[in-house]
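What follows is a set of structures to go through.
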Structure 1
Amino acid sequence: MTFADLAANDHIFLDANTLVYHFASHQVFGPAANQLMTRIENQQLEGYTSTHVLSETAHRLMMIEAATLPGWKQTKVKLRLLQQPSALQNLTLFRSAVETVLQSRIQTLAIAPSLIVSAAVISQQVGLLSNDALIVAVMQANGLTKLASHDGDFDRVPGLTRYAPT
């Protein structure tokens with residue numbers, strides 16, 4: 001299933017990769033992510049994400065933008081940022097993305113501490129890493145079954161339908 005297969009009024013949870021594709025203007029997956037975001041803004045779909053996904057999105061966008069700084073390469077970006085924290089002052093994409101999501105029609109769901117325990121159980125049952133299992137726990141707690149993600153690991157989760165960019 002792809003983003004284009006979502007029907008009008010569907011409720012869709014957005015994984016970090018979908019948000020990153022949109023905000024970083026990914027060459028291949030960006031257009032599909034942009035169309036998905038437009039459908040949410042036009043109220044054709046109801047979009048959801050969570051605080052932890054939004055934080056993960058910000059982190060990834062920070063790394064992507066830092067890799068474009070003059071003289072920086074894509075390798076060891078995190079180490080360079082730790083060694084040169086003043087470089088963060090030149091980065092705007094991650095903050096702008098967070099603010100845009102929070103001002104958009106995407107509903108950002110908070111993480112209750114009990115969901116972390118649920119995620120640990122899901123992680124062991126289905127074989128997902130902790131952040132991905134937390135997405136499933138948040139979705140289940142909010143009655144959501146559709147996920148916009150490029151991550152095929154979610155296909156192991158019973159009752160969850162994953163929609164990829166293409």
Structure 2
Amino acid sequence: MNSALDELKTRARVRLNRARREGVAGTLRLADCLHEAARAVGFAHWEHARHVLGGQARAGDDLGDFWHAPRTGILLHQWFARHGEALAVLDADRTAYLLPYRRQCFIVQAPFIQALGLDPDDALWSALGHDLVGGCGTPAWQALAAQRVRAPLETFQAR
């Protein structure tokens with residue numbers, strides 16, 4: 001059972017059922033609603049979300065924008081093309097967090113994690129060594145992903 005994927009499926013079903021009840025569904029299908037739910041949280045489409053949130057993705061894969069938040073440009077982050085380069089910096093600063101962004105990764109501090117709608121002091125971060133790239137698909141990663149998908153929508157989309 002994957003609660004992040006289940007949440008997106010529920011959102012898609014709710015949208016489709018609401019459109020049907022209101023008589024505006026037209027040619028809208030569940031697949032369309034799944035794609036929309038996935039795009040709303042930073043993935044290109046439903047299969048992309050299923051691959052990443054389902055735990056099949058690895059460092060170097062396109063992990064989408066799921067772990068990024070709009071309006072965080074004022075918060076300093078360090079960007080890296082490769083996970084190995086970022087790990088060396090993370091090892092030097094154990095208060096930092098290493099997050100994926102598409103095929104790259106970046107290092108942030110606690111205020112960025114809060115902007116994602118997450119608790120930077122959650123024990124799950126310690127279980128991952130503060131590394132969401134290297135821990136992709138692990139139980140701790142899955143639990144944080146479930147928390148992230150339930151974060152307010154404004155933490156995903158610029159307004």
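Computed from the coordinates by the stated procedures, all read-outs in this text should not be read as laboratory data. These numbers were taken from a predicted model, which means no experiment stands behind them.
Given a value of 30, 15, 14 for semi-axes √(5λ) of the Cα gyration tensor in Å, point me to the structure among 1, 2 it was derived from.
2
For relative contact order in percent (Cα under 8 Å, 6 or more apart), the calculated result is 31, so let me know which of 1, 2 that is.
Only structure 1 yields this read-out.
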